[in-house]
Structures are given as C-alpha cells and as structure tokens.
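Asks: Presented below are the structures under discussion, each in the form of structure tokens.
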Structure 1
Amino acid sequence: MKVSSNSLYIVSTPIGNLDDITLRALEVLKKSDIVLCEDTRHSIKLLNYFKIKKKLVSYHKFNEKKQVSKIIEYINQGKILSLISDAGTPLLSDPGRLLVNQCVDKEIEVIPIPGVSSITSAMSISGFKDQFLFYGFLPKTENQLEKVLTSLSQNSFSQIFFIPSIKINFYLQKFKKYYSGRKLLIAKEITKIHESFIRENIDDIKKLNIPIKGELTVIISEKNIKSIVFDKEKIVNKAKKYLKKYSLKDTVDLILDSEKISKKKIYNLCLNIKNEKNY
C-alpha cells in the first residue's frame, strides 16, 4: 500500500489482544519515520511484538501544546508520522485534537487507519439500540456530575461512558438515581484473558465487590419512552391540592419529585389550573 509523506496518520491499535491489529495499521507503522504515542514504555512493547523498530516520540495531554510545532515541522520536512494511543482509536478520550486541528489549518492531510475501539466493541454486544451517544469520562466532582447526568438522562439514546474501575460503585449510585428503568452493560477487559460483561437492570444493580482493574466501558440502554404514561387526572388532582398551600414553583417541584414527566408539561398544566382559580 502507498503511505504518503507530508501526512499525519491516526492509527488504531489493539485494546488488549495484540492479534486484533489490522494489516494496514502494521504497514503504516512500518513505513512511518516517527510514531507519536502517549507512553513510549507502553508503545515499545507493541512495536517489539511485531518486530517494528521506529523512533517513538512522547505525545500526551501534558506536553501536546509544546510538541505541536515540532511535529508540524517534521511533517513539512517530508517525514511520515503516525499517532497512536495506549490502546484503541486515538482522539476518543485521548490527546490529539490539537494536533489534528493544526494539520487541518495548515492543509496537511490527516488519514485515519481504522481499527479496534472499545466503544463499538462493547456496543456491538450490548443488545441496546444502536442510536447512541458517546460521552467518555464523566466529571469527578459531585456537583459537576449531577449537572451532566441531569442533562444526559433526558436523552432517549443509549449512552457510553469510560469509568475508572476504582470509582465504579460511586458512578453506579448516580446511574440508579438518574437512569431508573434502563438497563446497563459493564464491559471489563475487552479482548483480554479476563474479559467479562456484567448485564443488569440499573434499578437492581448492587455494589460490585469483585476485583476490577483499569478502565471500564459502561453502556446505558435507551430510554423506554412507552413506559412513561401521563396520567393527566392524577396530576390535576395533585396540582389542585398543592396549589392551595404552595406557590406555583413549589407545586411543580413537588409533582416532579414523584412523576417522571417533563417539567414544561407539568408547569403548563399547573399554570392553567392556577389561572382558572377554581381549585
């Protein structure tokens, strides 16, 4: 195959089983003058396994701003450069966006070399609807996490997250709060010897006590819209009762605590009742 100089190759690498690498990825790595990688100690094992000897240059989130101009200079000199991550497809919750955008701005061709991704691998065996959103790593702080999940949980699509195994129980509790009624798949060590998958209803899942290392790919199923029934008579009766004691805002909040219906729909219903003043 032809490998072009003055180009940047985004090369997908295995997420565990090294035999998952593609023939095209091997060819590009063999012809590259420089391979950019997150951790040279990790990537040298991959290249050694396939008997590829190339110059490795460290490129990660802590030095990417410093490295970009030098990398662009290498490419302009006619060198063939490849970017890999520690595992899987680069730029998906991994560094590289800054470099790609610089190449685009300078009209340097950026060429993808497709391959393994834990996102599509886990999704393919989930059994969930394939209209999905990939978020990546969730916020670590509780306040930020609450804001993000409040927004994401309103979306009906399947959703994919990367979660550090050490924090899995913390996030599971939050999922139970925001994604009640949905299903969940936890993919552990995909393609490796101890590969396993945990499938459970979110409402039923309990604290995980099994030893887990590394990062987990977690998928939450689509929202079952049909299960949400709007009982107008029930809401009206509640609204009339609450409006005798509370403000419109407090009435809406009280109903939202027990009814899984859009806030806008409840607000409009309560407003109409309040305006009628016959409760």
Structure 2
Amino acid sequence: MWTVPPLLIVLAAAAYPLLRVCLESTKVGDTQRGWSIWSEVLASPMFRDALWRTVSIAVTSTAGCLVLGMFLAIVLAFVPFPGSRVVGRLIDTVLALPSFLITLAFTFLYGSAGAVNAAISSLTGATSPALNFLYTPVGVIAAEITFFTPFVVRPLLASFAVLPRAQLDVAASLGASPLRVLRSIVMPEAWPALMAGGSLVLLLTLNEFGIVLFTGAKGVITLPVLIYTRGIVTFDLPGAAVIATVQIALSLMLYGLYRMVFARLMSGRGRGDADVVVEPAK
C-alpha cells in the first residue's frame, strides 16, 4: 500500500500530461479525431530534416562527451597534478548551471563580436570575423560537449574511486605498460559508468532546447525547436503534439535499449566474477 501514493503522483504529474499530448496529436477540428495530422507532419520535409539533425547532433555530441569525459576522468583520477581538486570542483559547478549560460559564454568568446574574433582582428587587421562556427551545427555540438561532458566525468570518477589501487600496483610491478593497465584493468571497471553517463548525455542532447535556441543558428532546426515553433509561434497544437509524441517515443526507445544493454552487460560481469572465484577451487 505504501507504493500507491507515489504511483498516483507519478501518474498525475507525468503519465497523464504525456497521454494528453498523445491524444492531442489525433485531434482533427474541435470534436473529431483522426490521423490526418500525423500523415501531414510525417510527410513534411522540415520534420524529416529536423529528425535527422536532432539525431546527428545528439550522437555526435555524445561521442565527443565520451572521449573528452574519459580523458578528463583518467587525468583527474590517476595523474596527480597541482590544482586537480579545483578542476574537479569546477566540473561539478558546471552541473549546477543552466545550459543557456554556456551558449552565452560561447557568444562572448567566439561570436562575431566576441573576444577571440576581436583579438584575431587586432592582430591581422581583418574586417570579417575569422571564426564563424557558432551559428552552425558545429557551434551547437561544441556547446553541448562543453556543457554535458561533466555528466560523463562524474560517474567515471565515482567508478575509479572504488577501483582497488592494489590491482594497478600489481600490474605495474609485473611490467604492464600504462596503456595495458588502462585497457585490461581500468576500462572493464569503467564500462558501466561510461555507459550510464553516455546514455544520460544522449537522452539530454536529444531533448536539448536551450542551447539550440540561444545559439541563434537559424539553419539548425531540431525536434524541440520545431515543437516550440509549431506550438507557440504558429499555435498549431495538434502538429506540435505529433512531433512531441515522436520525441517521447524516441526517448523511451533509447531508454529501453539502454536498460537492455546495461542488464546484459551486468549479467556478463557477474558471470565473469563467478568464474574468477571458482577458478582457484579447481
């Protein structure tokens, strides 16, 4: 019985609004329902372009976050240097900031009248901005990598913190190179944390709205921006509901895929640990 109140809260706060969005996508006129809005939206070239751009930006940003986050986590965990604690605290601070602040900082740095272009113009005398990537998909990807990389670094640091240092010392004493230690000891322990952080980043970048909007990239139309345009600007609520339903289905599909892969990975790790325990008894 203790599970009933939380379940009712979740149903009222999350499930019911999502259900209303899905029902709104089938609304034709004031009283009728049908699938004409669905066929119109799905056949639209703008929707297909937005879907492809959303997936491509999310996948590219996630890959960049995984590479950069893995590098930063390894350096912070295993390469001691002065100021490493301060760098870790700065990474934690980024998690508390809204995403549009990163885009605003990028505008001040790399915008047409930003500090970097001003410095280059003062050195070269150029009248046009040397860097003009901020208002393109590359600028959106760079801002998302900057903002979402801490979501990969923090789980990896937590995973490295429970890694027995004796294993690293024994491997080093037996002559293993740092790359082999990283491949054979560190990475097997880091895969669950890396997968969890990468899956979270993929879901967040797939639904990111603030960075794309504040970048001001007119040619970068993603599904969240298209939902905003059709629902708020043109007040086409059924069309916006169709796109939102596709966004919900895409997010749930990715989450289900993550849970399935994570469960299989953890079961494989459990069998591997059992083999290690049983082997000496033989």
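Read-outs: derived from the displayed coordinates by stated rules, not from any lab. Small disclaimer: the values here were computed from a predicted structure and weren't measured. Cβ atoms are built from the backbone, for glycine too; each structure is taken alone.
Asks: For mean count of other Cβ atoms within 10 Å over residues 59-66, the calculated result is 20.5, so let me know which of 1, 2 that is.
Replies: Clearly, the read-out refers to 2.
Asks: 49, 22, 15 is what came out when semi-axes √(5λ) of the Cα gyration tensor in Å was calculated for one structure; which of 1, 2 is it?
Replies: 1
Asks: Can you say which of 1, 2 returns 33, 21, 14 when Cα extents along the principal axes in Å, for residues 155-194 alone is computed?
Replies: It was calculated from structure 1.
Asks: Suppose you compute distance in nm of label points 7 Å out along Cα→Cβ at positions 27 and 107 for every structure in 1, 2: which one lands on 3.3?
Replies: Source structure for this number: 2.
Asks: Thinking of 1, 2, which structure, once relative contact order in percent (Cα under 8 Å, 6 or more apart) is computed, gives back 17? Don't skip to the end; give the middle numbers.
Replies: Details: 1: 17; 2: 28.
Going through each structure in turn, the value belongs to 1.
Asks: Can I ask one more? Of the structures labelled 1, 2, one was used to calculate helix-only ellipticity at 222 nm (-39500 (n - 2.57) for each DSSP H run of 4 or more, over all residues; to 500), giving -11500. Name it.
Replies: It must be structure 1, since only it matches.
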